[in-house]
Structure P
Amino acid sequence: MKELQIIVCVKQVPDPEGPADAFSVDLEAKQVVSTGIAPFLNPFDENALEAALQIKDNHAAKITVVSMGEKLAQPVLRKVLAVGADDLVLLTDSQFKDIDSYSGAYVLLTAIKRIGPYDLILTGRQSSDWGFGITGLHIAEMLQIPAVSLARKVVIEDGSVIVQKASKNGLDVVKAPLPALVTVSNEVGELRYVASVLANRAAAKKPITILNAADLGLEQELKGREIFTLSVFHNEKKCRLIDGGSAEEKGRNLAVIMKEDGVI
């Protein structure tokens, strides 16, 4: 079998494990503002990369990682090279700031076509910042290739991709011809850790490809993400003490209160 060409789309996001008090909401600008939060690889995209590496463990394969954004932190994204990706392509331009999912998919699509022939495109099921979960499926629609979502396991066999995916009834197994696109969920497993100093040094020195909007020759207008309302969620907690002379009486009183409050 020829060498598989796998493209993995990853997104740079604020660290999802950052403390809640590091985030604030600018109601006038309709923006979430983070302070002191480091950039991070979207966890679901890390799962997608791990799925690609698992395929590479069993097949001859080349993995190209593509990331898009207004400003991208190279040291963060070079991590993909340290764990086993072969090439890294960064799409960075001020025009890519706050664009909607369809426009983001179009930019990634343009880069994918520039990279060359591909057999499999992998994306995370969604991003940890906006979480729309539709960018990958937009790419598949534009390319007119099969798409399978919510993958728990991805296997290549006889020119097809076989995907175990989550469903409302438990687990489905879906087979699609290559080329295809698969969105990957966290059940695939966490991205492998590379402790090798040499691997990290090699990744830091490896050349990467950086493209802007002009390089891509975009033919469509990019549209910004439109936010109609943005509000702060206030979780108010109230505590009520249940009186009673015994455990049984307290239990009955608790049931009465829960019924009054519509809990039961």
Structure Q
Amino acid sequence: MKLNIVPARAGAQWVRSGLQTFAKRPLAFMVLFMLSMTVVSLISRLPLLGPLLTLALLPATTLGFMAAAEYASSLEARPQAAGIFLAAFRAVRTDIRPLAVLGALYAVLIPVVVGASAVIDGGQFARVYLLGEPVSRELAQSGAFQAAGWLAMLLYLPLSLTFWHAPALIHWHHVPPVKSLFFSFVACLKTFKALLVFMLVWLGVLAGAGILLSAVSLLLGAVGLFGSDGAGVESVVGLLVMGGATVTATMFFTSLWFSFRNTFESE
């Protein structure tokens, strides 16, 4: 296994490659994402262990998308939809045990990271994030709650780098779970500029989608297609936001494979 020190511009190429791969079979990738989210949603409703099991599924979900993206990108012709689903399923099934270990570590570390924000707001942000407690407008606007969120985000950054490549290292290079975390963290530090560009480009995509949706909502309100009370406009905009979020999240997961493929090579 060889680590490539890629330039910063590689981050933009990862996004471009992910979008191109998604465009080959957009419906299949979206169905794969929605199936994954449905499973996560059902498991999250289990008493006591539901939220932790939901966190533990993230490494397996990430690997499934990376395997599907590898399959789709390796074919010059349009890939079969069934092949995309089979590639994701086989990858997860092959490494289910080390992925379970990785998921257990993630499910333990996330509450620790988020719980650390309790030193600022007494645990309000942690309860909202981990337990799904409702957020009032007063709570969301409070300085302590916002500061706790920023602290949790700051602490989550090194954790996300630690797990970024770990599922792929387990599957494609047969690295044990704990070692995969170490190698992932080192690789992310070495290619941090490219990862930063990668995330900034995706933030730009999100901002552009938000501007587009705002323009659509204003146009619908101006032409008065859905009545004067605005309820119809809100419903349509809500559907557009949900659809846009689904498409964007699917494309993001599809692009993760290219950040790994360009960073590690087999010797």
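Can you say which of P, Q returns -26500 when helix-only ellipticity at 222 nm (-39500 (n - 2.57) for each DSSP H run of 4 or more, over all residues; to 500) is computed? Display every interim value, and only then the final one.
On the way: P: -8500; Q: -26500.
Going label by label, the one that fits is Q.
Given a value of 4.3 for distance in nm of label points 7 Å out along Cα→Cβ at positions 28 and 204, point me to the structure among P, Q it was derived from. Traced to structure P.
Computing P(r) over Cα pairs in 10 Å bins from 0, in percent gives 6, 26, 29, 18, 9, 7, 4, 0 for which of P, Q?
Details: P: 6, 26, 29, 18, 9, 7, 4, 0; Q: 7, 24, 34, 25, 9, 2, 0.
Derived from the structure labelled P.
For relative contact order in percent (Cα under 8 Å, 6 or more apart), which of the structures P, Q scores highest? If you can, show how the numbers build up before the last one.
Details: P: 23; Q: 35.
Of structures P, Q, the maximum of relative contact order in percent (Cα under 8 Å, 6 or more apart) occurs in Q.
For which of the structures P, Q does the calculation of FRET efficiency 1/(1 + (r/R0)^6) of positions 4 and 212 (r between Cβ atoms, R0 = 30 Å, to 0.05) return 0.55?
On the way: P: 0.55; Q: 0.30.
Going through each structure in turn, the value belongs to P.
Identify which of structures P, Q gives the largest calculated value of mean count of other Cβ atoms within 10 Å over residues 76-83. Structure P gives the largest value of mean count of other Cβ atoms within 10 Å over residues 76-83 among P, Q. Tell me which of P, Q gives 17.0 when you compute mean count of other Cβ atoms within 10 Å over residues 116-123. Among P, Q, the structure yielding 17.0 for mean count of other Cβ atoms within 10 Å over residues 116-123 is Q. Comparison across structures P, Q (criterion: mean count of other Cβ atoms within 10 Å over residues 52-59) gives the highest value for Q.
Every number here is computed from the coordinates shown, using simple stated rules; none is lab data. All figures in this text were calculated on a predicted structure; none of them were measured in a lab. Cβ atoms are built from the backbone, for glycine too; each structure is taken alone.
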